[in-house]
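In structure tokens below, several structures.
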Structure 1
């Protein structure tokens with residue numbers, strides 16, 4: 001599996017070029033499955049999922065001109081047979097994982113079985129915001145995410161601030177984005193980074209991180225920082 005971890009989707013030519021290189025083919029010759037699940041805990045989440053699927057969201061992803069595009073809804077998977085979705089997943093070129101609530105996404109990745117499958121998949125994993133954070137080692141947004149957990153739910157009781165750990169670093173998107181300050185300021189991220197035992201990449205909405213065979217590269221037309229553990 002190859003990773004393209006973004007803050008705001010395919011937001012510039014450099015990130016677009018990186019995606020094409022990872023795919024090994026033009027986007028209009030590639031198939032993709034889109035995971036909207038993480039957005040549902042937020043107010044208006046259903047409408048924001050529709051916008052993303054229709055290519056009308058502010059972060060470019062589904063509307064890039066894919067040869068084919070399907071929706072993989074994680075909350076539905078535990079109730080259907082695996083042969084209904086795993087073969088299609090294994091054949092797709094790209095898995096597009098939308099942003100939202102990291103804790104909710106992590107919960108349903110494990111419940112659906114996708115978390116166990118991911119390391120064996122031969123595809124390009126494209127994360128946006130929460131979709132990027134969830135595959136790293138730690139969840140920077142865990143305190144915010146806990147605020148969306150309904151009373152009596154078991155979600156969030158076991159994970160703490162851990163994420164899936166498919167890579168040996170963590171990532172904080174939306175660097176210096178006014179909507180996410182002060183937690184996503186350089187100072188705020190640096191302070192949090194001292195509490196985790198792995199490197200922390202802080203990236204703005206014009207930046208992405210690629211991981212291929214364990215090699216990490218930063219693709220940027222904006223600003224980013226790397227904080228030592």
Structure 2
């Protein structure tokens with residue numbers, strides 16, 4: 001998976017003040033000059049006032065040399081109409097860290113699926129995840145959370161599989177395999193099914209696939 005640069009997405013309604021929102025955005029922007037910090041909100045007031053608060057805090061922040069360029073070049077403020085659109089945009093962004101500051105944060109836990117880790121409620125934040133409460137903060141970035149999760153013990157485990165069929169099952173599967181393979185032009189693939197159908201189908205009748213007959217002696 002892609003694991004960097006750090007990304008943060010803060011999603012909110014009008015239940016939070018801009019001071020805390022700006023703190024949470026800059027708390028991750030300070031990771032580096034190319035760290036995206038994105039705010040998605042249903043509140044026009046917050047959307048139009050967040051930048052001024054970010055600029056105020058940057059003047060006081062000792063890591064502004066990193067956080068300032070990150071906000072300037074990679075920061076975004078997105079205004080949406082309702083909670084449904086809020087969740088949809090969050091899934092589309094698929095951020096490494098997604099923080100929910102909302103009157104009903106559980107809605108997003110139930111209705112979102114693309115995020116490296118979800119921070120549910122104003123009481124928690126991304127820094128807590130980085131420093132204190134977990135989970136592992138080697139998390140997918142660059143939208144990789146659409147297909148994978150964060151680092152965990154399973155990433156280091158080898159997974160193997162096996163298959164087996166009875167003769168009866170092999171006849172049924174073989175007929176389908178032959179049909180699919182021939183549609184795709186993979187003729188020899190189809191013969192792998194054909195020969196087993198020819199050997200083990202009890203009644204060869206007229207319903208045997210044409211290619212099967214080539215294997216019947």
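Throughout, read-outs are computed from the coordinates displayed, never taken from laboratory work. Here the structure is a predicted model, which is why all the values come from computation and not from measurement. Cβ atoms are built from the backbone, for glycine too; each structure is taken alone.
At-a-glance table
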quantity	calculated
Entry that produces 0.15 once FRET efficiency 1/(1 + (r/R0)^6) of positions 90 and 170 (r between Cβ atoms, R0 = 35 Å, to 0.05) is calculated, selected from 1, 2	2
Which of 1, 2 leads on distance in nm of label points 7 Å out along Cα→Cβ at positions 58 and 74, largest value	1
Answer label among 1, 2 for the case where distance in nm of label points 7 Å out along Cα→Cβ at positions 122 and 202, calculated from the coordinates, equals 4.0	1
Answer label among 1, 2 for the case where distance in nm of label points 7 Å out along Cα→Cβ at positions 34 and 50, calculated from the coordinates, equals 2.3	2
Test item: helix-only ellipticity at 222 nm (-39500 (n - 2.57) for each DSSP H run of 4 or more, over all residues; to 500) calculated as -6500, pick one of 1, 2	1
Value 1, 7, 15, 21, 21, 18, 11, 5, 1, 0, calculated as P(r) over Cα pairs in 5 Å bins from 0, in percent, assigned to which of 1, 2	1
Comparison of 1, 2 by distance in nm of label points 7 Å out along Cα→Cβ at positions 2 and 194 - largest value held by	2
Which of 1, 2 leads on relative contact order in percent (Cα under 8 Å, 6 or more apart), largest value	1
